[in-house]
Structure I
Amino acid sequence: MNDRVAVMGVGNTPFKARHIDKTFPRLAYESVKAALEDAGATKEDIGSTVYAIYNDFFEHCAMPDLHIHYQLGLARKPGSRITCGGATGGYAVRAAVAEVASGMHDVVMVVGVEKVGDVANVFDMVKSITYAADPFFEASLGASPAGSYGGAILWHMENYGTTEEDMARVVVKNKGNARNNPDAQSPMEVTVEDVLGSPLIIYPLKILDHCLNSEGAATIILASEKAVGRFSSDPVWITGVGASTESGRQAERDDAGKSLFPAVRASALEAYEMAGVADPGSAIQVAEVYDSFSGVEICLYEEFGLCGWGEGVQFLTDGRADMGGSNPVNPSGGLIGGEHAIGATGVYQVVEIVRQIRGEAGARQVPHVTRGLAQSMGGARGAYSVSIVVEG
C-alpha cells in the first residue's frame, strides 16, 4: 500500500432479529453517530463513504445507499455501494482502504447496514439469497445456502472424522461468547445435546448450527497516516487486506489440494503476505471469522493456517479457539451467537478486532491483543472472501 491506513472510529447498533421501530437509514445513522463520536470527528471530516448493503430485496429498494447518504448530510460528497453476498462488508472495507492508501481521500467512512423484516419475511429473505445461484442449473435443482456449505462440511466429516457433536461444540462456544456481548442477538447457554436435538434443516445441519438473520448497522472511519492527528482516538492500523472471488457455480471450480474454501485460503495468504505474517498460529491473537454454519468454523481454522489440514477438530477440542485459548475465535459470538446483518457483518468484524486491540471489549476482552484477523465470505461455498489483518 502507498500509505498506511488507520481505523480512527468505530460504532455499531445492537443487533436484533427485528428493529421494528427503525428504518435502514436510521440504523445507519446510529452507527455513524457512534463512530464519529468515537473518533472525535464530524461529518465534515468525511471525504468519501463506502456503503455495504447486500441485497436489494431485503430493503425492497434498488439504491438504498442514496437515501442513507442524503439523510446523513453527505450530499454532493462521493458515495458508493458494494454488494458481494456475505463478503459485502469485507469488500467495502477493502474499497475504502484502497481510496485512502491511494491518496484519493484522507478520510473514508464505511457504513454496513441491513434491514429485512419491514418488507420481507424469512422465506422471502432466503429466496432472495438463492437468486445468487446460477439460474439455469443450480437454482433449478434447489440450491440453498445451507446446501452449498453443507457439501464441504460432509467432505470434512467423511475424510477427517468430524462429527455432529464436534460442530455442536462450536455453537456452544459462540452462543456462550455472545453472553459477554451486550449488542449480540442470541446470547444463550446451550449444551451439545441441545444443539443435536434441535430441528434438522439439511443434513448434517440443525437449526442451531445455522447463523442468525439480523438487522443492524456498523461503521468504521479510516484515515491516512498524515490525517490521524485530526482525531482524538489512537490509530489502529489495517496492515493486510486480501480478497478472492471464485466461480459462483461450484461445478466450474478447479479446486486443488485440501482447501475446501479456496477463496478463503487465497484471501488469507494475500493478507498475511501484505502484513508480514509468517506463522498465523502465533501471530493471530484473536479472530472474528464467518461462522455461517458451525462446521464451517472448524474448516476455517485450517484455511487460516491456525492448525494443519484435518486438525480443526483437535484445535477446537484443545480449547485453542476458546476465550483463554491461544487463538480465540469469535469472542463476539460470531454469526451464530452475535449477529449476521449481512452487509454489516464484515464491517462489524473489524469493529470488534479494533476494540480488542484497544482493550475496549469488556467481558469478551482477550488479554494483550496487538494483532487480529477479520474475515467474511459469501456466495456458494465462499465464492467471495476478504481477510483483513488489523494491528495496534
Structure II
Amino acid sequence: MNQTKSHNRIPLLALTAYKLNMGGVSNFILELGKYLKSNGYEVSIICTDGKGDWYDRIREEGLKGKYFSSIFYEWIPFGRIIHARRVGRYMRKGSFDYIINNHSFYIHAAAGYFFRTSRIMHVVHNQLEQMVERESDPLSDKIVGVSPRIEELARQHLSARMVTSILNGINLPGETPGGYEHCSERPNDILFVGRIDNRQKAVFLIPDIVKYLLDHNVRTNITLVGDGPDFEELKQMVVDKSLSDYILLAGKVEPEKVSEFYDAHKIFLLPSNFEGHPLTLLEAMAHGCVPVSSLLPLCTDICIEQGRSGYLVEVGNINDFGQRIVELLGDGNLLNSMSKNALAQANDHFSNTTSHQKYLDLLKSFEAEDMQRAKFPLINRKYMTWKEMVPFQLVMFVKRKILKTI
C-alpha cells in the first residue's frame, strides 16, 4: 500500500480493462472484484476504451464502475496520447493503492501518472506471443500469467522475480449437473461456448468437423453459444454447407443461463488456435461435459488428462477432432467415465476460491515492500511512440487493406 497513507483506512483497488465485453476475462474481473471487496478492499472497475456489453453488471454485482470512450480520440492526430493523459490523470486523482490491469493499452501508456503511488499488476489472459510481449511492462510490480505457458513467455522479456502465474478458477456448480445421473442421458451432443472469432477460436473448423461426423454416419447436433466478429460469416458457411439441421447458432446468452447448456450437452468442443487458461473449458468440465480440445502446451494440457478426463487434439486437425467425438458418442460407458473424471478434476483443481486467494496473497505481499520509486515520464514511451501522431483508426484502416491484399 502507498506508504504515505494510513494503514487504518480501506485500501483502494482498481480492476482495469479496455471494455467489459461478454466473455471469460470480464467474468474473471467481476468475480475477482467481488472477492476482493469481501476481503476489505474498495473496488472500482474502470474501462478505458468504452463500456462493453457487460458494463452494467458492475453495479449489479455491488461494485463501482467508471468508463471512458476512446472513439473520438482514435480518429484525430495525437489522439491516443491525449486520451492516455485523460486516463492517467483520472487514475492519479483516484489515489489507488493497487491497480490490476487486464489488457488495457491506456493503463500501460499512462503508467507514469500513477507509477509512484500505485502498485501495478498486469494479468495476461492470452498466450499469443505478441500479446505477452506487449503486456510485459517493466513499469509494473508483477506480471501474472493465467497459465504456465504465459509465465514462460513473459520471462523472455522480464526478470523472473517480476513474473508469476495464477491459474484461473471458476464457481463450482456444487450439485449434480442438470439432474442427469449419466452424461450419456443428456439430450444434446456437442457444445461450443465462446467468442465467435475464427482467428483465436477457429470456429470455421466446426462445420467441417460436423461434416466429418456425418460422413462417418454419426447424426449429431452442435450448439454454439456466443457472439463475435465472425458470427455472420459462420452462419453463412452453415447454410452454404447445408448443415442448418445440425448446427444451431444460439448467439448471446445471459451468463446465468449458460450452465443450462453445459448440463444439457455431452461433449464440449474447443478447437482454439490459442488461449490463456480457458474458463469455458473449466466450466464445461465442472458440469461433467466431456472436453475435446486443441492441445495447447502448458495451457489446455494442464486442464485435461488425456484419455481420462477428455481428449487433446492437434490444433486444426479436423479428422482427429471428428474421430474423438465419434469414439465418445459411440461408447456410453467411455463417455460416462470421462464425464465423472472431468467433473472431479474441475472440483479438485479449479475452484475460484483457490485462485482468488492467490491474488489476495499477492496483494498482501506488497504491503511490506518499500514504495520509493524514481520519477518516470508521464507517458510510457514503450507504448506511445512517434506512430501515435497519426490517427489510430487510419493506421488500422491501412493495415486491414494490406491484409486483404496478402
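Structural remarks
- For the structures shown (I, II), distance in nm of label points 7 Å out along Cα→Cβ at positions 72 and 336 is largest in II.
- Computed 27 for relative contact order in percent (Cα under 8 Å, 6 or more apart) - originating structure among I, II: I
- Taking distance in nm of label points 7 Å out along Cα→Cβ at positions 280 and 368 as the criterion, the largest value within structures I, II is that of II.
- Parent structure of the calculated result 143, given that volume of the Cα convex hull per residue in Å³ is the read-out and I, II the choices: II
- Ranked by Kirkwood radius over Cα pairs in Å, for residues 40-191 alone, structures I, II are led by I, which has the greatest value.
- Given -0.24 for log10 I(q)/I(0) by the Debye sum over Cα atoms at q = 0.09 Å⁻¹, for residues 248-383 alone, calculated: source structure among I, II: I
Each value in this text was obtained by applying a stated rule to the coordinates, not by laboratory testing. Predicted model only: the values in this text are computed from it and were never measured. Cβ atoms are built from the backbone, for glycine too; each structure is taken alone.
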